[in-house]
Structure P
Amino acid sequence: MLQRLVSLRHSAAIFFFFCLVPALLHALAGEVSQAQAAGNPGKNSGKKRVIVYNWSEYIPQSVLNDFTKETGIKVVYSTFESNEAMYARVKLLRGKGYDVVIPSSYFVDLLRRDKLLKELDHSKIPNLVHIDPKRLDQEYDPGNTYSIPYMWGALGLAYNSRHISEDAVARWADLLKPEFKGKIIFTDDLRDAMGLALRASGFSSNTKEVGELELAFDFLSKLKPSVRVFDVTAVKQALISEEAWIGPIWNGDYLVAKEENPALKYVFPREGALLWIDGFVIPAGAAHVDNAYTFINYMLRPDVAARCVREYKYSSPNLAAIKLLPDDLRGDPVLLPGDAELQNAEFTTVVGNALREYEKYWEQVKALR
């Protein structure tokens, strides 16, 4: 993820940014050359392989090792920290160099629009039957023509109960409370940051209305002096170490952090949590398509999917996998939130040309002193 995750769990702007910064583009080009070499069958003739590009800390190494043992297919594995970085790499490669990529939902739509994805043959993914129908046929990919769900989750608020009382945190808007100044760790993920600001301001996290985006900008402008640092990759560790006391975090990252710091608590804000789905796609220029299908189908196997949930604590759309989880995980409302937790929650979706407005206001927030 997420991890992201992850993250940081979101626009094409970084691609153009790279084009304007030669040093960064040169470094990216070097990594791209390595990916292209990995995807060239002539480089390692006779070896079966699948080249996977994923969020960091999102598939256990033991799962990858077991896949190779069972299938004889070597996994060439690399990671990204944001959807933007993934999108820039795949676009620069023109859909070549990787066999399986795991983007978030609305980036599936961007990749599809750029003709960078293969249409999927569902007959080659028999374990698709285990996926919850509620997580299929979404707006970003009708009929799951290009993607298969892997994990899903929510962005909510984590806080340290040693320093913050339970009744002080219930809404995104509570982040503006003066007592939190200097103790907030905040995401630098475009759609998450703008999305929660929109929800705090009473609007959809997927709005296309400029006036509503301007009010979200106002919210973030008021919040910025209280933020210790903007860094989606640092949220988990900052909360564990108590360098920060409160901040937006993906539910899986929170559950891992809580194992190290039991004082951490989690809230699905009343205005509505932000939801996402990450899924498997096959790039248009994939060199090992049959191996990609084998890998995706393996990852959808219930016992394998359950192992991934136990390791990284994100919600699985795999209903058969959920049945294999221990009682404490199946009963955890943070891992598997129900209707009560997800009241007013929204999945982040494609906003079309309005994305430019999101980017504009987010850049203005970052430029504030």
Structure Q
Amino acid sequence: MNFKVPFFRHDLGQAEIDSVAQAIRHPVLTTGETVALLEKKLADYLGCRHLLAVTSCTGAMHLSLLALGIGPGDEVITTPMTFIATATAILESGARPVFVDVEPESGNLDVQRIAAALTPRSKAILPVHLYGRLCDMESMGAVANQHGLAIVEDAAHCLEGHWHGIRPAARSQTACFSFYATKNITCGEGGALATNDTALYEKLRLLRLHGMTKSGAERTVKGYQHWDMTLMGWKYNMSNIEAAILLPQLERMEANLQRRRTLVQRYQELLAPLPGLRLFSTTPPGAVHAHHLLPILVEGMARDRFVQALQERGISCMVNYRPVHLTHYFSETFGFRPGQFPIAEQIGNTVVSLPLYPTMTLEEVEMVVAAIRQVLEG
């Protein structure tokens, strides 16, 4: 379809082109100085001790679980209202995801329901900061401490988010980020994990690249050195080229967040009077919302009919998300059925994500809302 307003439009330009050109003039294209600079800048931004750049948020979650010793026979508490990668990263570690229903006002994992889902096999909690709204990490940290559980945050939507001054990785073992094509900063594919635990970081650094004690970049720059494999690792390292695409975007992250905030405010003004819609995942007092997505709940008509009607009017939109437990694989493999997590299912049946990105204009917001008004009026 040729959409008048696309769902997403990146803002990459000459700064990223120049940065990549500089990276490819260097003899090392794999994980090297450019990646190290990205890691330092992102760690400083988050206010955490360590950050590792990897190939995806999925890889970051997988590595985190492995480094924490989570594997076959273990269970990890998580949410069904997320992209499938949150749950599949748990399966990749050999553990089993245990779903807990979500908060009706945010779609985030409901901390109050965690205790009832725990068993002697429970080893960790994997919350998702859905749409860019950070979970209540103080309460979640208290539950984790009480029951001896690790926390691995899926912060794919929430690089810029705060909750009462708490940033991702401040109350967890690791926080995992995505630089996928539609994320707030992007290199097409990519991710990172942040931690304040130095011993855990050193283990993760080995796990990121086959368990090897010396990287290819180190051997290129310093000359050949014998290396060893000290544990079973994986191939999850980011290259200098992806890091070069990301670096210029760090300089405009806060300006882009402010622009998205302005767009969200205009959406809210225009959508508030419309019947049959509910604004979703708003910003609570004391929080900074990362505004990765702009979700609304369609309650006045069938959601899928609403999406189709918007697309016919040239407005691209998405569904984030249909609940993981009702996908074919999870229902067939684990026996999940409708009705087990009713709040997540209600959100999954009514949620729509509207276009939101820094290059979007206020006029385009008005076009989207005008199309929504036409759809609702029939």
Structure R
Amino acid sequence: MNGNQAAALAVKLSRAQVVCAYPITPQTSLVENIAEMWARGNFPGEYVSVESEYSALSYLIGAAYAGARTFTATSSQGLAYMHELLHWASGARLPIVMVNVNRTLGAPWSLEPDQRDSLSQRDTGWIQLYCSDVQEIMDTVIVAFRLAEEVKIPCMVIYDGFSLSHTYEAVQLLRQEQADLFLNPPPKSALIHPSRPQTVQPVTDYRYMARVVQAGHRAMMQVPGRLGEIDRLFAEIFGRKYSLAEETNFGNAETIFVAAGAMAQTVKSFLPLLDGGEEKNGLLRLRLFKPLPEEEIVSILNKPFIKKLVVLDRNLSMGIGGVFAQEIKALLQGTGFRGQIFELNLAGGIDLTLDLLRRGMERINAWQDGEEKIIWGVDL
């Protein structure tokens, strides 16, 4: 099945009670699959059609307050349209799960799998998990429901448009009894109820607001530890193991590529061709991005034999560079890491090919002091 079908099936197996979404390419077939299951009587929850992404998340905020297990999906401009409500959901600590299928933001219009849509929302208080294949999409949606409900923080499951949303791969299907064993039952008590009248999120002063922000930060800092425990439980039940950050072919590798999403799988398949049997290249795949699992990443990268980090970014924070590169540089500041950090920037949805990666590495290996450390894929 393809990535959107896998996500839709996982939502059903998670026994989501309210799904509300507005279609937008390349996410459309995901919610169409859920709507079709609902129309045939095969989806246990409610499916609600609305007139916009803003309304979709508004509806789910109300449903989450009422105690429902909730889900939505979007892409690109749709996620941008939700921006105000992303803050409302996280500020209220509502465990909503959303899939965002990466697609570049306009202008101009484009359907390429650029990551700027999700990364432009990194400070909205949502957990962000990046998937690299279709099996992981199915598994991560179920993981996201448990994680969001345990830490009371909304969770975004993110994967590349078309290269994962519409690409078919062999997957091991989850069984309903496994999902029920892994997930806690949906909440039985509502945050608000007609028998308990209250004012929800009233106007506050700075003292209360500061406490709310502080509590949200402290809860977010607990996410890596909780996700690690949830991943271990998932492995016991389903037999597949995930880590917060995945390392491949480290050994004595002098150059480490850092990537998230489908690009990480692409780089992994290229490593033997780049190495020529010498195993001088490795890969660090970022799975949990918000919050970054700091201890795990620093432990993985704090190796004296690493001379270069090459961060692959299919995104751009204009005036600074790629977002993942920016975060990795900040994370390693003051840790004693002695290698050089370069960025191969593929913003706009540039396809990563073996030839492009080789040409990028030629530029990096020929780099001299004073030159820009961003290698632009569009110039290769």
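Tell me which structure, out of P, Q, R, gives 63, 51, 36 once Cα extents along the principal axes in Å is calculated.
Attributed to the structure labelled P.
State the single structure among P, Q, R that was used to calculate mean count of other Cβ atoms within 10 Å over residues 168-175, giving 13.2.
R
Comparing distance in nm of label points 7 Å out along Cα→Cβ at positions 88 and 312 across P, Q, R, which is largest?
Once distance in nm of label points 7 Å out along Cα→Cβ at positions 88 and 312 is tallied for P, Q, R, the winner is R.
Every read-out reported here was derived from the displayed coordinates using simple, explicitly stated rules and does not represent laboratory data. Owing to the predicted nature of the structure, the values given are computational and were not obtained by experimental measurement. Cβ atoms are built from the backbone, for glycine too; each structure is taken alone.
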